[in-house]
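Bear in mind that the values in this text are calculations on the coordinates, not laboratory data. As the structure is a computational prediction, the values presented were derived from the model and not from experiment. Cβ atoms are built from the backbone, for glycine too; each structure is taken alone.
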Structure P
Amino acid sequence: MSRSPSERTTTGPDTEPEPSAPVLAVEGLHITVGAGRTEAVRDVSFTVGAGEAVGVVGESGSGKTLTCRSLLGVLAPGCAVSAGSARLDGTELTTLSARQWERLRGVRLGAVFQDPASYLNPALTVGRQLTEPLRIRLGLGRAEARARAVELFGSVGLRRPAEVFHRYPHELSGGMLQRVLIAIAVACDPRLLVADEATTALDTVVQAEVLDVLGRLREERGLALLLVTHDLAVVAEVTDRVLVFYAGEIVEDGRTGDVVSGPAHPYTAALLSVASAGDWRRRELAVIPGRPPEAGAEPPGCRFADRCGFAEDRCRTARVPLTTAPDGRRVRCLRAGELTAELTRSVTDSRAFEEVPA
């Protein structure tokens, strides 16, 4: 049962983590939006371990970005965590004050977003924007902070980092700016990095290079990574585990290889199919028929039932719980296991369209 904010245990932002505990533990998280407190995210639970990369996928409006922004303490006005718990190394995030968030962000918690130019000051060199947190948060002197900044720029793959240090944001490409933002995000050696659509606006080559940087930082620093993306190819390449969101809920959570090769939920299979299939001769893309329920709508059964080709009467009568399958993955489907072969076949068939005709 979810706890109300007043019932949650608050641990200070300087609490030492337990060696065996996950870096991030989210339990029964609910998020409301608007004056009517419409529930947009409900009963979300998951963990991220040290050095683990967890992908978060789903359609726009599925709740994945709201969930991640709640973990960063940057929910928009009118949005609020109404129940549940989110703990970073034992620190309860949902009850932090603004001052406590300032102490946590950039030190134990880093973030990288889409469109990095929007998060950088155009009037300051990127070097100054990196040395500032090093001096304020880590107490480094001017020369030491500058040397560390150049080293960080080099570590994220920027060529001639000493020259980049003196550049302004408008003098750098999108890929270079994203590397700058990653350098700033990991400057103080955070435990968790949240990357929200961090590679969406980049071309394929630059995207691969940025993902390489994130993978290397994860291995070298034991960095926990929460990667929000629409791109299932990115998830398959980079992550160890994937969370599939639909209409504010997690509908599947499992090892990435297992989920991509053999989805257990019809929505996951549909996502994988539309990512692969399309009539290239007519330039038509495959789509999932129908629309997700509106935020706050409470269909009596499975939220995906109206769009699901495998739904039965029982799927529409009562809320479907998230259950654990024998292989360890969690699935919100009454027919989980029963449909495995059929769902796998539907994804395999769709991949026959991947080759573009000459």
Structure Q
Amino acid sequence: MTIPRIAIIGGGLAGLYAAYRLHQLGIDFDLFEARSRLGGRILSTESGGFDLGPSWFWPDFQPLMHNLVAELGLPVVEQYTAGATLVEDQAVGVVRKAGYLPGNASMRVEGGTSRLVEALVASLPPAHVHLNVALTSVHLEEQGLHLTFAGEPLQAPSYSSLWLAMPPRLAAGMQFTPDLLQPELQQLMAVPTWMAAHAKYVARYARPFWREAGLSGDAFSRIGPMAELHDACNDGGAALFGFLGVGAAQRARMGAAELKALCRAQLVRLFGDQAADPIEDYLQDWATDPFTATEQDRVASGVHDYLDPGFSLAPPWGGMLHLIGSEAAAEQGGYMEGALGAVNQRFPAKHSARML
């Protein structure tokens, strides 16, 4: 039997979790990440560890995330919801309403979801994790798969299998020799990348003054620029965050400085003058990240979409090329749970190297 050597493309949660599981099984792998950092759509601020990407998971129906966080020994905190919710409307201004009660406990990793990334990275052999290497093409040769990267040449060996831990639309943009079939590319391009069209704003403060006023930090606005806001406090400090309701095209015309100023003005409208001068504020626009969003992703789909579970590649790629990004999950595509589930699909209950 040929000993498997697996190339993982993408160092987000799916790629890191795949490497983590392969390393536990003693299977040879290399992980390649185009960015200068690991984590993919997971990103937390350096000061305070406030999430600019995904933050919540729900143990009631996301057991993979719950179990992984526990396995890695990471502390968690439940999303703060005590107090009133604010609703902002053009006609009536800001109205204080009864607190928002989620149906399931929303949990966050204490200190930011990047702690999960750090814990997975710490378990991996550093020599097998490569940053600043963007895959451009894959050639099927007699001895295996040959990978070509942008920029500096990387002397990577041939691989028996290629695991693409990335959104299907980015995978479709790769060059494959021989080519993927046109219907296969169309199926990949049809899957929206979750949150790729969105932007997130975070403001850090010296203390959670909104809690002192009996507010949960939850707010919903029809005026904007943020459409939905929440408390983001953790052991690193006090913060509020919001999802922008302004579309990607309009954000590009406005620029980050103007958007941040409008977000601060909205925080004052909602929470009072104490919100005017955050210690720091951050804006992360995922639509501008070429390793997250394609041009098609700049308009939000509004749904957690995923690749058809019956999707398969024709030979010769069918047994050698596998999609393991979150949108390739059979369930909960786009979520962090989906990323773990998509990876687990590559590991049968009884492990066999032949199936990898």
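Upon calculation of helix-only ellipticity at 222 nm (-39500 (n - 2.57) for each DSSP H run of 4 or more, over all residues; to 500) from the atomic coordinates, which of the structures P, Q produces -6500?
Of the options listed, only Q reproduces it.
Figure out for me which of the structures P, Q the number 3.9 belongs to, where distance in nm of label points 7 Å out along Cα→Cβ at positions 38 and 86 was derived from the coordinates.
Structure Q accounts for this read-out.
For mean count of other Cβ atoms within 10 Å over residues 22-29, find whichever of P, Q sits highest and give me its label.
With respect to mean count of other Cβ atoms within 10 Å over residues 22-29, the highest-scoring structure among P, Q is P.
Could you figure out which one of P, Q the value 2.6 for distance in nm of label points 7 Å out along Cα→Cβ at positions 46 and 78 was computed from?
Value 2.6 for distance in nm of label points 7 Å out along Cα→Cβ at positions 46 and 78 corresponds to P out of P, Q.
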